[in-house]
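Just so you know, all these numbers are worked out from the coordinates, no wet-lab data involved. Since the model is a prediction, treat every value here as computed from it, not as a measurement. Cβ atoms are built from the backbone, for glycine too; each structure is taken alone.
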Structure I
Amino acid sequence: MSQRLDRKRTLVTGASSGIGREVARRFAAEGAAVAVAGRDEERVQRTCQEISAAGGRAIPLLGDLSTEEGASAVVGEAAAALGGLDALVNNAGIDAEHWKAVHEWEVDLFDRILATNLRGPFLVARAAIPHLLDAGGGSIVHMSSVCAITVWAGDCAYDISKAGLNMLSDHIAVEYGSRGIRSNTLMPGAIRTELHESVMEAMGDGGAFERELLARHPIGRFGEVDDVADACVFLCSDEALFLTGANISIDGAYSRV
């Protein structure tokens, strides 16, 4: 392995499964020391054990990142354990299992998705930025979605949360660029994860929606977690030192159709 992230102290949120788990594993393989944050203790520990077994360094962290106290505690623990922070991957997020028209959305569910997908990343970034400044700069990658720039009818809360996340990233890029902090978003399309599979199953239409969705990907397949992890490594490496304020589609051209 090339060690493109050698000695970079990194916090990855939502790292107990899916994209976040693969990002944490890949970062460790590339030489980073990784704080693995999530809500499910068993899964967080499993991710850390996999990294350790492969010769990497990982520490497990648990907390509710949608609260100021939880986000501050997780970031503080990560910085203390790693001796500072050089990179943050704001990956934690949720989606509704059942989509519906705007007027049918429950307010509590709308609030919960916004709290996890937008308030949480804001709180984590807010707490992490002073540590990145202390390190002389660093990289933040926010895991957005093509839903930030396209409409998935019936999924308004998720789409809105990801559009807001793009703007948060842009603000950080503009406000902290002169101080060495880069901020970008990755906007995955349909990526094969547990969340993807659960949403497809919840449709209850025998796979019709999934086939229709696949047909809208000119590249001819859904994405894999490796595809996203590859891009995330690049954005946090020294190969991307002039890349900031970008919202990068990683969707097999889905958003261009």
Structure II
Amino acid sequence: MRIGIAGYGKMGILIRQTALARGHDVPVVVDPVSTAEEVTARKPSSTSMPLDVIIDFSEPQVLVDNVKRYGEMNLAAVVGTTGWYDKMDQVAAVVEKSGIGLIWSGNFSLGVNLFFHILKAAGRLMNRFPQYDVMVHEYHHRHKSESPSGTEHMIGDILINALDRKSSTVSGLLNRRIENSELHISSTRGGSIPGAHQVIFDSDVDTIILEHTARNRQGFAEGAVIAAEWIYGRKGFYNIEHMMQSIIGGE
């Protein structure tokens, strides 16, 4: 396939390397400021993008406009950009109107998404044992621009849906006693940690910890390229759970 990349930071560079290693062409790299020699355009343009799929790890403030351009170009898209989820309905409407395929996620790591499935099963099990309270904590590198991360919010949603005793998430510093119905999701930023997430079930007598730790960013890049291979030829608005279900189900 001909895969383009929008956003040529650390992830974009790794995605390009991964796509080439998997036998794809990467004729287009879009970035408004990068001086890397691989960059071919400053913004998406129909005249400069002879592509099958584009992988977008750009910035949330330009994501809607980017997707509009992808729709005009009839170009399938993988969106790994985070921080745009308040515009979800707007982006979905653009995808539906244009008839393209788009898959998005706050985290394309296959390991993380397998972790999500494990948490769903654990949540169903622990729902029967109210003596265990639950909390979520994550660690990321000092350059991470959001806290909590999109991944941690996704973990929180999984647990809220699975546990009858939890109805909302709270994040940040709590200067009060937490309510029984609240799930605290917290985060630490520092060092060079690619990402680590813990779900802690705690009772008076013991503690159960489920954890995913990324050793590097390679898993995120591989997942994004696999998502590009999956979305090619499809139409509609998907998230990574659709892809995972098709893989797990053997589609």
Structure III
Amino acid sequence: MTAAQLYQRPFGELLRQWREHRRMSQLDLSLQAEISTRHLSFLETGRSKPSRDMVLHLAEHLDLPLRERNHLLLAGGYAPIYTASPLDSPQMAAVCDAIRRLLTAHAPFPAVVVDRNWDLVDANAGIGVLSEGIDPDLLTNVLRASLHPEGLAPHIVNLGEWRAHLLGRLKRQISVTADPQLGELYAELRDYPCDQPEPEVDMPGPGDIFVPLRVLRAGRELSFFSIVATFGTPLDITVSELAIESFYPADPATAAFLRDSEKPALS
């Protein structure tokens, strides 16, 4: 079933699908949303038509992404209320300026901005230490660039561990969004070769506090950890789906290498 077919389904069917996807019974959702189980049942079977406020109320308690709230509104017979503004539109100027300031301030450490499909939106100059030598066509998508055999993968010392970490993040994102495009991306990435064991569960070793990205660059091993930031109060779909991933050196040697690489050469 295509995404278009999915969102043309009746409101009650779509509501039930999301409730089941969230692994909630009718009783669970009715208690959380403070409506009667009978009313919820009538909404799911089409015996009752929801008000616009009820659609938004249920979407809130199902923790639906803004994009999916619009789809639920359409299925209920109402116009979408959340915009999806292009990044180059005037109303997005403040967002783009904030992102650029964050990226610039993070240099010389790498940082990227991605959309909901992990497509690259922006990056700072520090990302060069990770992207150097990668096929430019792969760089349009961060996950492909990381795990493809012609991307960063051959340079990742702990590929099995890092690959399992990224695929786990993507799988959790699919669980939240039920996005079929992300499902296709997951299937593609799973087919990429990997000659290292992939742990099913992140099990820390002695002293470990995060899963590092360990890469060979310039004849030395560099180690990073990352922090992902999102906008805290988005009311626009585009804004809600942006994520900024900032990489930090995980050891003093990596920090020194990145800072030394930024220094201009002496004439």
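Worth pointing out:
- Among candidates I, II, III, the computation of FRET efficiency 1/(1 + (r/R0)^6) of positions 224 and 240 (r between Cβ atoms, R0 = 25 Å, to 0.05) that gave 1.00 used structure II.
- Highest-scoring label, criterion being Cα Rg over 2.2 N^0.38 Å, among I, II, III: III
- Value 15.7, calculated as Kirkwood radius over Cα pairs in Å, for residues 16-127 alone, assigned to which of I, II, III: II
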